[in-house]
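Novice: Have a look at these structures, which come just after this line.
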Structure 1
Amino acid sequence: MCPDQSPNQDIAAAILARDVTVTYVGHGVPVNALAGVDLQVSKGEFVCVLGRSGSGKSTLLHVFAALQYPTSGEVRIGGVDVQSLSLDDAARWRRRQVGMVHQFFNLIPTLSVVQNVATPLLLEGQRLRHVRARVEGLLDELGMADRRNHSLGELSGGEMQRVALARALVADPSVILADEPTGNLDSRTGHMILALLARLARDRGVTLVMVTHDLTATSYAERVVTMEDGRIVNDLAAPQLARPVE
């Protein structure tokens with residue numbers, strides 16, 4: 001759980017959640033997907049949120065991304081009160097400040113690799129010819145230089161997730177939110193993606209929150225937050241499990 005915080009700690013936090021609840025009402029019965037979550041993530045920290053299906057971890061990530069508004073409580077990302085954003089403002093804020101990485105990649109099949117990576121910038125009104133150098137630089141960094149003009153149908157699952165990583169980073173976000181980023185990959189490829197995430201977050205000073213049900217994924221994080229039934233039940237330094245050679 002998040003300890004008591006001073007105003008100075010609040011300013012230093014990249015992510016700050018206080019007493020956050022998300023309540024659904026089905027068949028007249030309220031159900032808490034989140035039940036009073038308190039969490040603080042420092043700038044540049046890599047936090048893994050661990051939990052079984054239904055624990056609330058993905059709901060928490062969606063609240064952090066302003067894809068879902070909390071029923072009550074406070075959420076601030078980089079000092080922004082995200083629950084106060086309108087839908088349009090939230091979409092613009094995500095494109096500029098938050099990189100999203102999904103289990104099933106969420107790429108656009110009709111676009112090339114370069115076009116997919118550039119999408120957040122194109123939605124901001126920039127021209128592809130003006131951002132191509134930035135996009136190709138990221139693809140080179142992720143070992144995708146020879147795939148930049150390929151279609152998605154020519155890529156493996158691991159290659160598509162690297163494209164998704166490049167797209168998440170292209171706008172230089174302050175926060176990356178990853179939802180089961182290895183859930184659709186084989187074990188070896190999954191470890192490769194986790195190593196890339198950890199390295200990129202470290203090298204760029206980006207705050208990274210990853211949700212997963214995979215215990216082995218926690219060895220790449222600095223801190224592991226465990227959730228059950230919409231609550232945080234543990235918040236500990238990450239166990240140092242054996243990692244495969246990068």
Structure 2
Amino acid sequence: MRKIDVCLSPAMFQSYANNSTIVIVVDAIRASASICTAFMNGVEHIVPVSKEKHALEYRKKGYMIAGERNGDRIEDFDFGNSPFNFSEKNIKGKKLAFTTTNGTRVINIVKDAKFDDIELLIGSFLNINSLAEYVNSKDKDLMILCSAWKDNVNIEDTLFAGKLVHILSQSKKYELFESANLSHDIYLNSDKSHYDFVMRNSPRLKAKSKTLEKDFRYCLLEDLTDIIPYLEGDILVIKKQ
């Protein structure tokens with residue numbers, strides 16, 4: 001029987017990581033949705049980088065650059081971290097270097113760990129059922145790695161993890177460990193509206209909802225795409241299924 005773990009914070013990644021595992025990195029609001037949206041609208045590939053200076057180096061190579069710190073667009077970057085930045089007009093056929101407070105940092109934590117045969121996918125509510133179908137088709141354990149907020153557990157990534165665990169658990173193929181059961185219970189006790197549940201449980205996001213409500217609502221929509229972004233070497237591309 002395959003195992004599902006949920007790592008609720010990247011600070012605990014080394015305690016959960018194993019070889020030959022599918023790792024789904026989720027930064028539900030907003031990096032994961034932005035990455036998925038960029039691929040939906042034809043970006044060639046995305047380089048996730050941890051630091052602003054690395055993104056600026058890619059600009060010299062002809063890349064568009066996007067990023068945020070503490071939720072705010074980085075000055076002089078082409079785009080911030082709103083999924084609405086990544087329209088077909090802005091991004092089709094382009095290469096993008098992307099840096100965010102949490103999501104791209106966590107991708108690089110996994111990459112730099114150099115575990116054998118880890119398959120790193122980007123998870124979002126936007127592609128959640130396609131992710132479940134893909135994971136079900138593989139004979140591997142799964143770790144859902146929440147990007148969290150500066151290593152503190154957050155509600156939106158935990159809710160995503162719980163929903164994905166709920167979908168996968170229907171197949172009876174998986175053994176759920178404590179963190180997977182915990183996130184699943186949070187999902188089962190959540191509101192019908194993901195947005196209402198997240199706002200009720202996150203003062204951090206609620207404080208920004210007046211200006212970012214459109215982004216938040218979009219990021220919490222389910223199944224807008226079947227695209228699964230996948231880390232191939234140093235770049236994110238679309239997973240060929």
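Novice: 1, 2: which one has P(r) over Cα pairs in 10 Å bins from 0, in percent, for residues 42-185 alone, as calculated, at 11, 39, 34, 15, 1?
Specialist: The value was obtained from structure 1.
Novice: Moving to a separate point now. Matching task: 19.6 is the computed value of mean count of other Cβ atoms within 10 Å over residues 18-25. Pick the structure from 1, 2.
Specialist: 2
Novice: Also, quick follow-up: Thinking only about mean count of other Cβ atoms within 10 Å over residues 50-57, which of 1, 2 has the largest value?
Specialist: If we compare mean count of other Cβ atoms within 10 Å over residues 50-57 over 1, 2, the biggest value is for 1.
Novice: One of 1, 2 was used to compute FRET efficiency 1/(1 + (r/R0)^6) of positions 34 and 154 (r between Cβ atoms, R0 = 41 Å, to 0.05), and the answer was 0.55. Which one was it?
Specialist: Source structure for this number: 1.
Novice: A further question follows. Once relative contact order in percent (Cα under 8 Å, 6 or more apart) is calculated for every structure in 1, 2, which label goes with the largest value?
Specialist: 2
Novice: Match the computed value 25.2 of mean count of other Cβ atoms within 10 Å over residues 162-169 to one of the structures 1, 2, and report its label.
Specialist: Structure 1 accounts for this read-out.
Just so you know, all these numbers are worked out from the coordinates, no wet-lab data involved. This one's a predicted model, so the numbers in the text were calculated from it and none came from an experiment. Cβ atoms are built from the backbone, for glycine too; each structure is taken alone.
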